[in-house]
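Next up: some structures, all given as C-alpha cells.
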Structure I
Amino acid sequence: MAKIAFTRTQLSNGLRVIVHEDLTTPLISCNIVYAAGSRDEQPHLTGMAHLMEHYMFCGSRHIADYDYHLQRTGAINNAYTTQDLTHYYITLPASNLETALWLESDRMLELAFDEEQLHIQQQVVMEEFKENFLNRPYGDLWLLFNDFMYEKHPYKWLPIGKELSHIEKVTMHDIKSFFHRYYVPNNAVLTLSGAIRANEAISLVEKWFGDIPAGASVEHLYPKEEWKDGQLKVVERDVPSDMLMTGRPMCSRLHPDYHACDLLSDLLGSGQSSLLYQEFITKRALFTDITAYITETFDTGLFVIGGRPAKGVSLQKAYNAVSEYLENLNFATPIAQNLTKVKNRVATVLLKSEIKIEERSSGLALAETLSCAENFEREKEYYETVTAEQLLRCAEKLFNLKGNTLFYST
C-alpha cells in the first residue's frame, strides 16, 4: 500500500491540524480528538468525560440542533470516550465539509449549557451504566478489576464512572469547568482525510477555528502507581460460571517494549492455536475459555489473563495451574514457531485499518494525540522488528511477578 502522506500545521491557538489528501473518494472524514478521558477526572466525580461526550451533542452557542444539520448532508457521525481521550468523528460528502467544520468549531467555542439537557443526558448515561455494568452477568467485572488493580492512578475507574451517584450529582458548574479546561483548541487534534487539497483544507480550518481562544495550558499529570504484587480478591455474584482474572502491570503505550507485550498477549491467548488455549483447553481441559490481552492505555497498563474454569475445577486450582505454567514457561520453541504467525495477524489488522478513509483519518488523529501522526504508519514496522529475545525478556519481566488476581465466583 502507498505511503500515507499528510500535511501538519498548528494554528496560533494551539490546535494541531493533520490533512491527508485522497482524491479517489468523494468523501471527507473529519476527526477531532480531545486529550480528555476518564483519567482527567476527580475521584469523587467520575464519569465526567463520558457525560461530557453526550452533552456535546446538546447544542452550542449558535446551533441548537447539532444532528439536524449533519443529517441533511447524509453524514455519518459518532463519538466515544476512553480512559485517555474523547474522539468525535464525521464522514460526509466533500462538498459539505464546511457544515462539519461549522458545527465542530461552534461547539468548541462554547456550548449552550442548558440545565434541562444536562438532566436528560445524566439520565441517559445512568441507564447505560445500569444496563451494561449492573444488570447483566459479569457486567461489573471490569469495574471491580480496575478498582482492585490500581491504587492511585485514575485508571482505577472506567469511563462510565465509578458509581451512579457520581453521574447523578454532576452540576452545571462541573460541566462548565470540565469543558473550559479540556475542550480547548490547544488540547485537541483535528484531522481531515479525503477529497480536498491540503492548502484549501488548512484555509478552511483557519476560517472556522482560528478565532477560538486558546485555553490554559493542560498538564496531564497523574499519581505514580505503587504496585502491590500477589493480592487476591474474591467477589461473589449470581453468574453462570466462575471467572478468573489475573493482571500484571506493563509498560505505557510509548515504551519500546509495548509492541512486544502486545505480541506476547497474542501468542499466549489469541485464538485456538494460542499457547494458553492449547495447554488449558485442548490438553488439560481445565478451562472452557481463556485469553490474554493488554489494556493499551497511554500510561502504565495491564497485561491480563482471564478465563472460565471448566465444570468441577475450582478457581484456586485453575489459578495455581496458570501461575505454575507462566512461572515455568519455556518460550524457545513456541516463539520460533509462532512469532511470525502473530506478526502476520497484526499486520493484516493494520493494513485493513488503512483501507477506509474513516480509519485512516481516525488513526492519524489518535497517533497525533498520543505522540505524532507518523506513528500511525510506523506501527507495522514496530511490530515487525520485535525479536524473540525481546519477547522472552518481556515475558520474564511480567511473569516474575505473581500478579494480582480476582476470583469472580458463583
Structure II
Amino acid sequence: MASLSGNAVVGQSGGPTAVINQSLVGVVEGLRAGLMKSGAVKQVFGMRHGVNGLVKGNLVDLSQVPQDKLSAIAETPSAALGSSRDKPDPEYCDRILKACQEKGFRYFFYIGGNDSSDTCRIVNEMARKAGYELRCIHVPKTVDNDLPINDHTPGYPSAARFVATAFRADSLDNRSLPGIKINIVMGRHAGFLTAAAALARLREDDGPHLVYVPEIAFDTERFIGDVDRVYTKLGRCHIAVSEGIEDSQKRAIATTLIKNIEKDSHGNVQLSGSGALGDALADLLKDRLTKLKGLAKPPRVRADTFGYLQRCWPDASPIDKREAREAGRYAAQLAAEGAADGSVAIIRASSAPYTSSYKRIELKDVAAQTKHMPNEFLSGHCDVSPAFIEYARPLVGELPQVAWL
C-alpha cells in the first residue's frame, strides 16, 4: 500500500507511566526517519490531553522540536502532552474522525491501554465507512500489564521495579520493628504488579510473606488465618495486596468492607488514590487477632497504599525505556509500510539472556480485552511461583542490594 500524503497526530491516554514519553518520542523519531523523510508526512502534531485535545483543536506542533529536547522528554516520567481518561463512544469517535479530516491527518497514533486501542479500532472503522484513508496505530502502555498477546506492556517493568524496591525496603523496616504491615498495590483486574513485590525477597523469611492478587478469590477468614500463621511463626507479617481483590462472588473486597465507597466518573469503585482498603484490612486484623489470641491490646498493624507513586517513579527499568521507545518507532514503521491499523505487541524471544521483538496484532485482539496472570504464575492462594519470578526478574533490572549483621 502506498504512503498517504498528509499530517500525523499522536496522543497519550490513561494513567501516565515512567516511560510513556519514550513511546511518544519513538513515534516522532520513527516518522522523521521514514514518512517525514520521504515527504509523505509534512507535520506531526501532539494532542493535548489525548483525544480531548484533538476534538477541541488543542494541538502542539512536534515537527521541529530539537532532538536534544526530545531525548530529554523521553527520559522524563509522566505524559508530556498530558493524558486523558475519556472513553470515546461512537459519537465521540465521529468527532475525532471529523477533526482528523479537517486537519488533514492521515496517520493517527494513540499510546495507551485497551480503551485506547478500542478508540483506534472505532475511529479506523468509521474512517473506512466514510471513505477516508486514515492509518490508526495503537502503541501499548499500562502498568497493570493486562493487554492480551503482549508478553508485557511498556510501563509495567518500571512500575514493577518500584514495587519490588519499595517492598525490599519495607521488609527491612518490618524486620527492624516487627509488626503486621499491609501494602496495597495497583491492579484492578490483574495481579502482575502486586506479584512483583515477591522480587524483593532475598532470604527465606523476607517479606512479602503473603501476596494476594485478583485472580484468586479473597476470603477474609482465610486471610486472618494466613496472617495469624505467619505472625505466630515470625513475630511479624509483611503483606502485598492488590487493590482489585475480589471474593468468590466477584465482589470487590473494598465494597464489602467499606461503607459509602467512592466511585469514579465511569461508575467503577475508586481503588487507586484511596487508603480505604488498607485501613479496612488493618482494622479487621486488629479486631479479629485480638480476639483470636486473647490479647490485652491489639497487635501493631499498619497499612500503606502505594497509589499513584507506582506509575511515574523516576527510576525506570532500562529494558522498559528501550522497549517503549522501540514500540513507538515500530508503530511509525508499520504506518510507513502501509498498515491501515493495528496494535504493537512485545513478544519475548528469550529470558536468559532476555531478548524481545515487536509485531503488529489486530486491534480487536487487544481492544477492551484484559489479560490475567496465568495459573503457572501462582502458588496456592497467597503467593507467586518460581515461573513468575523467572518471567519478571529480567524486566525490572538490578535492584538495590542490602546486607545484614
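Throughout, read-outs are computed from the coordinates displayed, never taken from laboratory work. Remember, predicted model here, so these are calculated numbers, not experimental data. Cβ atoms are built from the backbone, for glycine too; each structure is taken alone.
Figure out for me which of the structures I, II the number 17.9 belongs to, where mean count of other Cβ atoms within 10 Å over residues 23-30 was derived from the coordinates. Computed on structure I.
One of I, II was used to compute Kirkwood radius over Cα pairs in Å, and the answer was 23.0. Which one was it? It was calculated from structure I. A value of 26.8 was derived for mean count of other Cβ atoms within 10 Å over residues 7-14; which structure in I, II was it taken from? Going through each structure in turn, the value belongs to II. A value of 24.6 for mean count of other Cβ atoms within 10 Å over residues 31-38, calculated from one of I, II, originates in structure I.
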